[in-house]
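A.B. asks: Below you'll find a set of structures to go through.
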Structure I
Amino acid sequence: MTAAPVDPTATPAWERLTALEDGFAPDLRAWFADDPERPGRLTFPAADLLVDLSKSLVDDEVLAALLALADEVGVAERRDAMLRGERINVTEDRAVLHTALRRPAGAALEVDGHDVVADVHEVLQRVYAFADQVRDGTWTGATGERIRSVVNIGIGGSDLGPVMAYEALAPYRQDGLECRFLSNIDPTDAATTLAGLDPAATLFIVSSKTFGTLETLTNARLCRQWLLDGLGHEAGSDAAVDAVAKHFVAVSTALDKVAEFGIDPANAFGFWDWVGGRYSLDSAIGTSLAIAVGPERFAELLAGFHAMDEHFRTAEPARNVPLLMGLLNVWYTNFLGAETHAVLPYSQLLHRFPAYLQQLTMESNGKGVRWDGSPATTETGEVFWGEPGTNGQHAFYQLIHQGTRLVPADFIAFANPAYPLTDDHDGHRTDVHELFLANFLAQTRALAFGRTAEEVRAEGTDEAVVPARVFTGNRPTASIMAPALTPSVLGQLVALYEHITFVQGVVWGIDSFDQWGVELGKQLAKEVGPALSGDADALAEQDGSTRALIAYYQEHRRR
């Protein structure tokens, strides 16, 4: 059991921040005018990323107090304990070692008598060998056909990470090899995911650490039946057994359950209890991605993760980007009243990145008790959300610009597009990526500096409309740029937000690595299920609202 968390509200730094909050009146226009060095002082490299925090709502006093807070609650000490493999996930008595998944071969780390890095690379080599077999056609289906479609069956961290990365790295995929992702227990998801696929050329990856996740196992059984029906095999026949062995592999450590399902345990790729689901993209959970982009590119992804890990481990606090961004989020949440946080990638390839971050951040820090079981002494967590620019500009940016709520926003962009195109019209050639980035730059500028009533009037605006066209500015943003969205850069982005989440969790004194909040609903679903099917005793156990909803369902369900 690790030491009790420091109560952040009892620290001198918190007292100082509270005093600074009183009467805090950010003025980014004045700050930039009075301090031409501000952009340079608050822009930092982190691996291949350039992170501009100059449009944040902090001055030097606030920043100093935030860094003092990190020191007083022991962020660096807890970071180092995590990296050493100490059991900082106290409610599950586990180490937290997702960072070990991307350490280079030979970087030994012994935990409980095992070199976990050696264990990681043993599994990685098996995943890579399998990926190569699928990619080069050595691995075939039951009829000898080459695999052309891979369906990853998982939910939560076994789905969100792989699908996000598969979409993000579209330019690196192998031609003629498609991946699809099945997660929701809604039968519509299975039906639409399988639509148009050829059973003879489809491989299924069942991703479940325990091989007991309700949604994943239900969908796996549906896919198994779809496969056997498509190949014309009776369940239980020798042909069916062979087909399942040829068309199903597993990412799981429950080899007995894997075998019971019909998957050869030799085709199961394991991971460890010190890998949380939302931190597992870079484990064997990424097998579908390794197949899609190849082992070499997957290794580049891991190297990107590790580069950000090293930045977080070694950079001095005043230039440590994950630390600074995590502390800024604490400032916005606990002192300036922000409740949500927007992530706005100016890259269509990252259209699933905000959804991925929702699980990473909200499952990690959506807690009301600290890691010693005592109540949290502060507000915790943020609601993460977002969409790619420029789509979001035509949807919800209105609230961010002129609404009454403070919404800190992270803008992400790349100097080089994955698909460079030009627009030829009226005798002009427009670089579409430059048009795109002009929007990226304009939005953070508008949010920071706004437009005064005098500036609006100077445009000749009718006086009655002037108030509606005023932008207050002082809306905080962070700008993250990189040369291009490569596998390495994607790894750096994911690791950046992992460590931001970690920093906030340490400040709030919560265990960011358990997820008990997802358990109760799953437990109750097992109790409600029989009531839906007509079990009178189970129905009687439900509350009045649930009984009424079940009655409505039974009345309207067509069989």
Structure II
Amino acid sequence: MPRTMSATEYQELGKKYYKQKEYQKAVDAFTEGIESMSIPSVSILNNRAASFEKLENFKLAVKDGRDMIKIDKKDVRGYLRTGNILQKMDKLDAAIGIYKYGIKNVSVADENFKLLQGIHDKLTRQLSPPKAIDPFVILPIELVEMIISYLTFRNMVTCLRVSKQWNRFLISRTPLWINLDLSYAKRQVSAKFVRNCIRRSQYKMKSAIVQRFTNQDVLRSLATTCKTLESLEFLSGSIAGDSLCEITMCATQLKKLTLTSNISLSLDAVTQILRHRPSLTHAEFHSIVTTGVRADWRVDLPNLQKLTLGCGQESSSPFSALLSLPALFPRAPNLLDLSLSHWRLHPNLLEEHDFTPLTSLTSLTLTRFTLSAFPRLPSSLTTLHLSSDNATIFTPLAPLAARNDQNALDSHLPHLLSLSLTHIAGLGPTLLSNLLLHHGTTDSAVDLSAATKLHTLSLAHAGILEKADLFALLHNPRLSALRALDLTAAPVDDEFVDTLALTQPALASLDLSKTRITGVAVKELLKRLGRQLKWLGLDQCTGISSDDVVELARGMGVEVRRRMMEPKGGKGRAVGRYFG
């Protein structure tokens, strides 16, 4: 009997019979439609398989399901239909195989992919012993993504080798690759690996930490193709200054650039980078090589908020005049954080000691610095850190001492929260007191109550003239809420305990290393300060003769660091002995 209907019409007729629960007639109609087609469609095979399933003819239903998969491996319906029928036939292992094959071939973007994954995971949990379950199988995809996001980049790369399923999943998740971190690298990183990471991010990489990788072509490609790149940090590598300049110029959206002490760069290259990339908000150069040529700042840097300039020539720290700081400051009016290390301030260039033009500055760090006079500071500072390895002396002899005290007085810091003056000798009581004063609206008024209270104070290896000066300093109202105090090598003895406990009741961290305090005084201090004290430094405290105080502190929940220096081999060689 010749057919008078098309395949589509037979399919619609079969659907009508199916709705009327006349499943055999539905099968017959779908069969007519299939036979009229040179290649059956997945849709009509799915309809007939459903009808066979209702008739409990599972063998023919599975055959139609497998035919659906053969016709289109990317269509999720074949896997769902076949797996479901196999489950009804109690062929669970075969069903898992079908679902797994589907997960491999169906696009993650398919709206029913999560349904396929979920059925596979649920069935796997039923058949597998708990200890053998793959977490990717147990957990929903959203939760897996959340967990993976907490892993370090190194651990995530390690997970690529767990299984093919993990590898496919991780490679397909673009957000996991937008932050490249090679800080873990123990050997040279291949160019192929970095190229793969860039491709997996779909060229949307936002940050890169580079270590043991020197392929300039790949770095240039990274900066050029990843238009969203905002942060570059170089931890090691032999990259020339010209190449670094070119790479930064290619990264048009770059906001943060960090070159650690392992990356040397000329002062001229530093100025070129800042001139060509004025969009930078964060720039750190920790190993600058000087040639005696002064920095030439030719462009305004209104976006720059954090700047670190470290000299790499430790043995011969050059004068900071080479930095042309007075010329830089007007160019970077919004600078919030400035850090300078291994430089010398010229004693005869008073403008080099003046940081007051930086009216927005909140943090100033001068480390391993040679200071001949106390700098003048902006009132906006909340953090001040001055340190030197050569016991920089603010001489007590006039007129320099008078200038130091006046500079401190002119640099009133009403917002200061953290103060660190370490390895600096000759810190007189007048200078410190002036530094902590808060000036009122009138020329002569001093209002300490309106000033913020310091949270952190470090006077490690700082030359306090007399013990009485230190005691008086701790009575300053601005120091009544200290959370951290470092008095390493200060004139502290047992008499100090009462004053410290009385004036500093909120201390959580206290360093009394290299002081004359005894174990008895430490026990009293622990008793008086209570359980808010969390850390205590007792290095080279020769007055402490036993470890009882360490055990007592531990019992109170206090972490103790105690290192005693002892001669070794009779040659006076010092080694550390650690307690706690």
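All of the numbers you see were taken from the coordinates with simple rules; none came from a lab. Every value quoted in this text rests on a predicted model; they were computed, and no experiment measured them. Cβ atoms are built from the backbone, for glycine too; each structure is taken alone.
A.B. asks: Of structures I, II, which gives 16, 31, 28, 15, 10, 1, 0 when P(r) over Cα pairs in 20 Å bins from 0, in percent is computed from the coordinates? Intermediate values should be presented prior to the final figure.
C.D. replies: Values: I: 19, 49, 28, 4, 0; II: 16, 31, 28, 15, 10, 1, 0.
Structure of origin is II.
A.B. asks: When FRET efficiency 1/(1 + (r/R0)^6) of positions 309 and 469 (r between Cβ atoms, R0 = 35 Å, to 0.05) is compared over structures I, II, which one is greatest?
C.D. replies: Working: I: 0.15; II: 0.55.
Once FRET efficiency 1/(1 + (r/R0)^6) of positions 309 and 469 (r between Cβ atoms, R0 = 35 Å, to 0.05) is tallied for I, II, the winner is II.
A.B. asks: Let me ask something additional. Thinking of I, II, which structure, once mean count of other Cβ atoms within 10 Å over residues 93-100 is computed, gives back 18.8?
C.D. replies: Going label by label, the one that fits is II.
A.B. asks: A further question on this structure: Quick check on the output: 19 is relative contact order in percent (Cα under 8 Å, 6 or more apart), derived from one of I, II. Which one produced it?
C.D. replies: Of the structures listed, the value fits I.
A.B. asks: Looking at structures I, II, which one was distance in nm of label points 7 Å out along Cα→Cβ at positions 5 and 421 calculated from, given that it came out as 4.6? Please report the intermediate quantities before stating the final value.
C.D. replies: Values: I: 4.6; II: 9.9.
Attributed to the structure labelled I.
A.B. asks: Another question about this same structure. Have a look at I, II and say which one yields 17.1 for mean count of other Cβ atoms within 10 Å over residues 21-28, as calculated.
C.D. replies: Of the structures listed, the value fits II.
A.B. asks: Given a value of -11500 for helix-only ellipticity at 222 nm (-39500 (n - 2.57) for each DSSP H run of 4 or more, over all residues; to 500), point me to the structure among I, II it was derived from.
C.D. replies: Numbers: I: -13500; II: -11500.
Structure of origin is II.
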